[in-house]
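Dropping the structures in below, format is structure tokens.
What follows draws every value from the coordinates through simple rules; no lab data is involved. Computed from a predicted model, the values in this text were never measured in an experiment. Cβ atoms are built from the backbone, for glycine too; each structure is taken alone.
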Structure I
């Protein structure tokens, strides 16, 4: 679809959301993958680029799973509260400090959780079932062989793959990698995302504004969503609504993804679309959705570009549908929505139009184990940012629907 200058002439055609996703995914599939090696301490939340294999057994030795006494299991047969078995205590084994002797019949070794099992012992009696008696111990519980012992390689065996490539590393994944002694991992590089904010009417919070200016909020929104999806903020640029200022910010090197907030529509001073088309390509401009219809997708050099509408709700919607999808793919994450999803019953109908996708904010009215009810809050009102704080989430109305009737089951994307 060729790009064209739509200023003051309107959109001749609009791409479907599916067409926009298809172009975006194809463009991202051709993007070179960059990896980096980082310390294990920095690995949480990163996408693993190569599988992790263990070169050691974990545990690397038989160790006690309880505080108590290491014994020869057969010698505890018949032990009870009424007929305890008495053994001589000949030493103790502590974590990191093994008892170096060899256990003989009628002997026991005092042992702590995690300590090495002494040679000759093959079970541990928990301390709750023992009674110290000077240099001896009375045992009132029979244990079988290997009872309360963590055996060598029981957790991880040498040569085993412990974390597959592509895993978004969770705290427990990082802990497992640390447990096999690996100090660094190879991960997908975080995409460098440049934010360009346009609009002469905008003023930063804390600055004095005239009666007809507004406080700029989209940068604050994007500074929260980009890291959530695995991106790294390359820079935030507040530029004047002039072709030269926007072009300079657009062409500066160093970004994998450029997000331009504002100036994406058909106004006389909406310079961003024609600049992207001039310097690269803009195959998607205008999408059949509400809000966010002025969204554009293109490329300048090696960087992907997403044109985000200036109205705050439209900006959020376009980010979630397109820019966030790009950030997640570049970061090696799933393209799936990054929200917890629940099924709910719609308590009021949602009116839509065939051929258009709608992003409808909703409020959760009643949340129980077996029933969640939601009420539509808004589809229109692209500049009413407070609607997103009043909302608990959103529902996507598909393009083939004229809306969703009262009582229908819907999938709700929860904001938190």
Structure II
């Protein structure tokens, strides 16, 4: 099938390349000329494992191309809209500027029978507002939310754990759902759940999934706060309750909390939308989820200050990690960089290293010192803080080796990913999050 993908950021670029990899003819469209130039050469504008390979393959095959010309969308059967919905500058609500601009730009090139499939994360009710404008062209608007995990986005697109399509009532909606089944035929054929619902439910599926995940992460971090004042060990606690199949162990890792371009802004936008609907009390708990998450960053800073007996000025503190999570160069709302900036504000000499995110971090926070090589970054450090759980830090870094590089022997495990006993046995003062 011939497809267009409007918006070639993180979501759109991955979706376009993945759709080409399963055999579709795809044109990706974006207003950013530099981004389009990079993608057209098969160069991913961000770090995502597996993306460079399928980009190069798609371009070489002729099935994938990129352009800034919206008219190139003409003739595609399905138009995926995957533009950003950032938090508004003056509030918690989602900014729909890019979604509206994408639809406005696409309308002149739609034909009767076309399907516009929204993939952006939007407040519930957005699709109902856009649908009449699309319908005037004879096309049909559906909502097909994405469930990508950064670091595994290619896999999650090619082999998703579920597919959700929200459609309007009537024959046009059913026909649109059938076309989406064809687009995702490899997944549908292998039995991947294909859930057809109304537009509002499809929008809610995405934001409620993110809200639940954020709640689970902040729940265990709230337990870490209790553990810290009682001497309990939150990691053992998580193991114990995780054996309950109703709870599960995944995402019960206490630490410095979540970041990135999705969870923080999505739970805030969900809260704002609920207030607009007169049901703010229904998701009022999300405000506390957000507050717990931000407090864990405070905890990492407080641990560093306490470990240095309050004498932070000109102490060298090395932070291992800059991205908000491993296998990504995404620094949006990164807890790692938040901690780094706060410590520098207290007068510390802060060095940051990361396998993928240094250039992105440098653009946003040039006041920090960045070192590409891990061991060079560790040299002469008074305190080491693990803030992003890359394998280079949690699996491939022994306390004995680090001891040969640093001045101090203080390590703060912001992700509870190190072997506490091994570090203590090697002479380190080890601080975990919610661990004695």
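Taking relative contact order in percent (Cα under 8 Å, 6 or more apart) as the criterion, which structure among I, II has the greatest value? Answer by largest value of relative contact order in percent (Cα under 8 Å, 6 or more apart): I.
Can you say which of I, II returns 70, 48, 43 when Cα extents along the principal axes in Å is computed? Computing Cα extents along the principal axes in Å on every structure in I, II gives 70, 48, 43 only for II.
In this comparison of I, II, the computed figure 32.3, 95 for Rg and Dmax of the Cα atoms in Å, for residues 101-292 alone is attributed to I. Determine which structure produced the value -13000 for helix-only ellipticity at 222 nm (-39500 (n - 2.57) for each DSSP H run of 4 or more, over all residues; to 500), calculated from the coordinates; the candidates are I, II. Structure of origin is II. In this comparison of I, II, the computed figure -0.44, -1.06, -1.11 for log10 I(q)/I(0) by the Debye sum over Cα atoms at q = 0.11, 0.20, 0.21 Å⁻¹, for residues 245-340 alone is attributed to II. With FRET efficiency 1/(1 + (r/R0)^6) of positions 213 and 357 (r between Cβ atoms, R0 = 30 Å, to 0.05) coming out at 0.85, pick the structure among I, II it was computed from. Structure of origin is II. Upon calculation of distance in nm of label points 7 Å out along Cα→Cβ at positions 85 and 165 from the atomic coordinates, which of the structures I, II produces 2.0? Only structure II yields this read-out.
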